[in-house]
Structure I
């Protein structure tokens with residue numbers, strides 16, 4: 001398996017990346033024995049239906065901060081997948097970004113009728129191309145061009161055009177991050193180098209399942225993933241995968257809402273072990289970017305009460321270190 005990775009930086013905002021505190025966290029991340037990090041960060045549009053968006057100087061990580069973070073990751077022996085993500089300020093999941101097909105009664109600079117779609121994709125393409133320049137300049141080993149953009153995935157022509165423009169700038173491998181169970185929506189995976197997905201597959205019906213029981217539940221997702229890999233002739237990366245340290249979260253690994261669930265490190269560790277067992281030796285599988293490692297480490301006194309996705313100081317960290325170091 002080529003990618004022993006983790007996602008880093010998602011909880012950051014302007015002023016956090018590239019600092020001494022962030023490097024302390026990166027050193028702990030690298031100590032698990034992995035070889036990759038996905039540097040994830042957000043740019044936001046106002047609403048799900050906003051057709052334009054841009055850089056928010058109050059919130060967004062600056063280019064210099066991102067470049068410094070890439071250097072910190074590389075200096076600690078990690079290859080980097082740069083992962084810029086578009087979010088909505090109003091809290092709407094990015095998968096719901098979509099527009100009607102209605103055209104405007106005005107024309108663009110190429111003489112084409114303008115539409116919500118071509119205006120939004122014009123902004124989105126510029127957004128990804130901006131970070132493609134940074135990925136090229138800093139030597140990032142993979143660039144992710146989108147994450148869980150389900151409402152846009154049917155616009156194949158726009159995505160293929162975006163990919164062509166990105167390849168003029170960035171000369172490394174490209175991946176797109178689909179969502180679990182929705183991978184078949186992406187008809188243009190052939191234009192990329194990897195198939196990516198957020199692998200939040202439920203592996204139990206209620207809390208407390210063993211690692212053996214969870215491993216058995218991976219059989220059906222594996223059949224679909226193998227078929228997808230064969231269809232496109234590409235390896236699959238779990239661009240996101242994880243589970244909170246709370247009882248019942250392996251039944252809905254994507255969950256971050258149910259804060260009332262009791263803390264349970266075994267639930268999280270069993271989910272990790274099941275995914276590692278299920279996928280490690282699959283020939284079509286390229287690897288993991290687990291979700292997600294804190295930009296700044298939690299204080300030691302906060303770890304015993306934490307029910308989040310992070311694994312630092314928890315049973316899952318020890319488990320993953322054993323796999324990443326010894327396999």
Structure II
């Protein structure tokens with residue numbers, strides 16, 4: 001069974017393989033006929049899919065969130081590739097492992113080794129001289145290590161791959177160290193701790209299951225509030241933590257999105273909080289821009305405007 005990853009789909013080619021069904025909708029054509037409208041993903045990309053024939057049969061074979069085996073023909077619709085599926089079935093290890101099915105084929109993952117990134121994170125924490133802060137950081141990341149190693153940085157924003165959370169953490173932590181050296185008035189330990197802790201609410205707000213997405217707590221409260229909850233619980237667990245330091249960390253976490261309109265209950269009110277916001281924004285925006293530039297496969301010098309920045313991006317900026 002020859003498997004074709006989504007990144008290798010070409011117009012008019014017949015393909016088969018394993019994908020994750022991110023979305024499944026039963027819709028009707030203008031003529032009143034039913035069809036299935038799908039969003040499919042594997043570790044190499046995403047594509048829209050359609051099921052036009054035998055809809056009643058295939059509709060009962062799988063649900064949104066399932067791993068599925070697909071066969072079909074790749075076609076273009078409004079200059080965008082889509083997969084017209086001729087066969088769809090729920091994929092399980094028991095049924096399809098002998099044909100090469102593995103869940104890792106379905107989930108985009110970072111290229112970097114998570115274990116090496118984890119070691120870098122430990123070095124960043126070891127560099128913190130403030131003993132209560134160092135003890136807090138070690139406690140939180142030891143407690144949540146399994147999530148840290150696999151969690152995406154976001155559901156559909158920056159660093160959305162498996163392991164993206166840790167990659168973002170290490171990148172922003174390194175920036176914090178360098179910027180604290182550039183600005184001597186900054187409390188380096190507080191900045192590094194704030195940057196490493198700013199997204200910990202995602203431990204409860206984003207699922208680490210196959211399909212990912214937001215958890216119920218993530219939908220209802222959001223990771224900013226959940227970050228503060230986890231922080232205060234950890235401080236209670238380790239005990240004997242300075243009250244003033246608690247307040248500073250709480251504010252950094254609650255303010256790291258920069259303003260109420262962007263999801264922060266309070267704007268940054270002291271330098272380390274402001275710098276945490278800018279470091280987080282810088283790393284996230286650059287990841288988004290590199291992602292947009294890398295995903296545009298046209299032969300034009302500029303991308304289209306259908307991207308996060310809502311402007312055409314210059315692909316030849318390095319020349």
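Taken together, the values in this text are just the output of simple stated rules run on the coordinates, not laboratory data. Remember, it's a predicted structure, so these values are computed and weren't measured experimentally. Cβ atoms are built from the backbone, for glycine too; each structure is taken alone.
So mean count of other Cβ atoms within 10 Å over residues 172-179, computed for just one structure, reads 18.8; which one of I, II is that?
Numbers: I: 22.5; II: 18.8.
Value 18.8 for mean count of other Cβ atoms within 10 Å over residues 172-179 corresponds to II out of I, II.
Which structure, out of I, II, was relative contact order in percent (Cα under 8 Å, 6 or more apart) calculated from, if the result is 20? Before the final figure, lay out the partial values.
Details: I: 20; II: 11.
Matching structure: I.
With distance in nm of label points 7 Å out along Cα→Cβ at positions 164 and 308 computed per structure, which member of I, II shows the largest figure?
Top value of distance in nm of label points 7 Å out along Cα→Cβ at positions 164 and 308, among I, II, belongs to structure I.
Given a value of 32, 23, 20 for semi-axes √(5λ) of the Cα gyration tensor in Å, point me to the structure among I, II it was derived from.
Clearly, the read-out refers to I.
Of the structures labelled I, II, one was used to calculate Rg and Dmax of the Cα atoms in Å, for residues 60-115 alone, giving 18.8, 54. Name it.
Values: I: 18.8, 54; II: 14.4, 42.
It traces back to I.
Can you rank I, II by mean count of other Cβ atoms within 10 Å over residues 188-195 and just name the one with the largest value?
II
For the read-out helix-only ellipticity at 222 nm (-39500 (n - 2.57) for each DSSP H run of 4 or more, over all residues; to 500), a value of -10500 was computed from one structure; give its label from I, II.
The correct label is I.
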